[in-house]
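**Student:** Next up: the structures, one after another.
Throughout, read-outs are computed from the coordinates displayed, never taken from laboratory work. For clarity, every value in this text was computed on a predicted model and none was experimentally measured. Cβ atoms are built from the backbone, for glycine too; each structure is taken alone.
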Structure 1
Amino acid sequence: MDLRQMEYLVALADERHFTRAAELTGISQSGLSAAIRSLEDELGTALFTRTTRRVEPTEAGFALLPYARMMLEQAAGARDAVVKASRAVSGSLSIGAEQCLGLVDVNSLLDRFHRRHPRVETMFTQCGSHDLLGMLRAGELDVAFVATDRHLSALPHRELGREPLVVVTPPDHPLAARASVAWDALDDQDFVDFGSAWGVRTLNESVFAARGSRRRVRCTVNDVHTLLDLVSRGLGIAVVPRHVAAKPQAASLRVLPLADEDVPQWTVSVVSTAWDQADSPAAHLLELLNPLPDNPGPDSPHRALPDPAPAAPVRLPA
């Protein structure tokens, strides 16, 4: 057993879906499947039951899971202890993030940074992506995790990942019985959506306008759980990133893929003006997004993000 296998095991147990777990860990789906099969062969037992729609840990898988999490936590703690002993970083760091980004666990990142660099005074703000970009431009933030690809061209940033949009409805909604939903079926529906500062709201508005579809936003919220609750109460349907529809609070809702060859993609990026400030607290936070093993392979979850060009900020591939 090795740490990569433990990371794959935890991701698959959490996501209960090979495609989503592969996206989360940065490995191909075939690579993830092969790694899990290799671990099962080594242990001599099945760790997951597979169906066409879902993956569930077996009794053996549940038994291994807490030890896998402990191994990953101990490995991270060991790396952090070495860094803390060898590099004393001080100063201040202002970080902002939109809520429930899914593709990056900002809370875990903040916790790990604080353990590594306890001398840094860390301040965290949570609000909509467009507000965060305004704060970054005004010098009020050092790093922002945003869910939009608009207005980023003038700012140094890296894309962390993408997810398709899906439709969530109450189980008794007229659309709920469909296998998928076309854009024209969404005409004149009542919607629950986020406030204008949220990246997904801007994406929804632009996509509906481009397709000539009409909608009525009856409820505007600034909280993911409130949105799901209002949808479950029949106050509207919603178009959300796929990971939002996978939250436990959405368990009673119907999740419908969009019947479109070009499904809009919700994009998460990290934005900062400190890429080339090697000794700044912000640079030390950003390096936590890039942990590298000794010999990363092409399917490694620790693939390095390319360094951004310091003089000419550009969109950088994940």
Structure 2
Amino acid sequence: MRASGPITWHERTSRIALIILWGARLLFKPVLSLWPSNDFGIAVLGRLSWVIDKITPTPRAVHITATELGGVPGEQIISPKPVEDPLENATILYFHGGGFVFCGPSTHRQLCVQLALESGAPVYSMDYRQVPVVPVAGSVQDAMRAYEALLEIADDPTHIVVAGDSAGGYLAAKVAEIAALRGLQRPAAVIGYSPLLNLDLDRHDRAYMLKDAYLPIKALDKLRPRWIGEEAIEGEMNPVDADPAVFPPMFLSAAEYELTRPDVEIMTGRLADAGRVVETHLWRGQVHAWPVLARALPEAGALITLSIVFARRAVVALGDGRAA
């Protein structure tokens, strides 16, 4: 492990991580490259959440209940186990990844369970609308509805941590940006696991983008028109282009070779140059959004722990009047 400013590189890779990495390259990427991006193809992918919900046992270490925030469905996860150093009076609002076309709370349940166990805070995992029902602008609207509703019921609305992976990381960043633009209470911190901070992925070197372990850039090129649609996205379309001053402390991560890493590094640099609080972890030998594999992958657990430690510092700083 080596650190340079706000960026820390993690060099060691577990055996299971390497198996997952090569399995993704040899199996998942070829399938995703050929998968149709029409309504039928997206609908089939959308069944993934249903299948996982049916075949995965409900974790017994936590209490999970169906809920809704601002009309957006989701689930609330509460850990009954005491935490030695909990996030005092904090609440975590989580947005799942899936390219704005698939996945849901069930696919990301183990990650959110781990967040609840590590933090001692209630976790709200939201099932926001996606393509083809709505473009990204509609997903952003759902994210803001959930956040505004949580401001009304949270134990301490100043201690809300907004988190997400991939497309959900985009929504987490947008919530922070739009909250500032609207004059709402900002989140205490933003956590982005492999966050998609830029919908214009063609800005970056094509040769690098082709190295992603399982996300085919050509497939995302086909999805982009469906992401954008005809409805404008509030604020900047790409969080990486937003004024760094609108963001609270941010925790970011990316794998060595993945589509989101260039913008994670750009965002880190912009925040650091503006004097904002930012901590970024880059990891060799991982796949996109690897914390989703919370129970199977040691690096996933390690990154989740690092993110909760960061969130705890941000919450404590708020209480001390030292927030950025």
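**Student:** Compare volume of the Cα convex hull per residue in Å³ across structures 1, 2 and report the one with the greatest value.
**Tutor:** 1
**Student:** So if we calculate mean count of other Cβ atoms within 10 Å over residues 18-25 for every structure here (1, 2), which label has the highest result?
**Tutor:** By mean count of other Cβ atoms within 10 Å over residues 18-25, the leading structure of 1, 2 is 1.
**Student:** Taking FRET efficiency 1/(1 + (r/R0)^6) of positions 130 and 266 (r between Cβ atoms, R0 = 25 Å, to 0.05) from the coordinates of each of 1, 2, which one would give 0.95?
**Tutor:** Attributed to the structure labelled 1.
**Student:** Have a look at 1, 2 and say which one yields 1.53 for Cα Rg over 2.2 N^0.38 Å, for residues 10-57 alone, as calculated.
**Tutor:** Structure of origin is 2.
**Student:** Here's a follow-up. If you work out distance in nm of label points 7 Å out along Cα→Cβ at positions 34 and 226 for 1, 2, which one comes out largest?
**Tutor:** Sorting by distance in nm of label points 7 Å out along Cα→Cβ at positions 34 and 226 in descending order puts 1 first.
**Student:** Given a computed value of 5.9 for distance in nm of label points 7 Å out along Cα→Cβ at positions 82 and 234, which structure among 1, 2 does it belong to?
**Tutor:** Checking each candidate, the match is 1.
**Student:** To continue, here is another question. Determine which structure produced the value 2.1 for distance in nm of label points 7 Å out along Cα→Cβ at positions 50 and 146, calculated from the coordinates; the candidates are 1, 2.
**Tutor:** Derived from 2, not from the others.
**Student:** Output the label of whichever structure in 1, 2 has the greatest value of FRET efficiency 1/(1 + (r/R0)^6) of positions 186 and 274 (r between Cβ atoms, R0 = 30 Å, to 0.05).
**Tutor:** Of structures 1, 2, the maximum of FRET efficiency 1/(1 + (r/R0)^6) of positions 186 and 274 (r between Cβ atoms, R0 = 30 Å, to 0.05) occurs in 2.
**Student:** Figure out for me which of the structures 1, 2 the number 0.8 belongs to, where distance in nm of label points 7 Å out along Cα→Cβ at positions 98 and 202 was derived from the coordinates.
**Tutor:** Attributed to the structure labelled 1.
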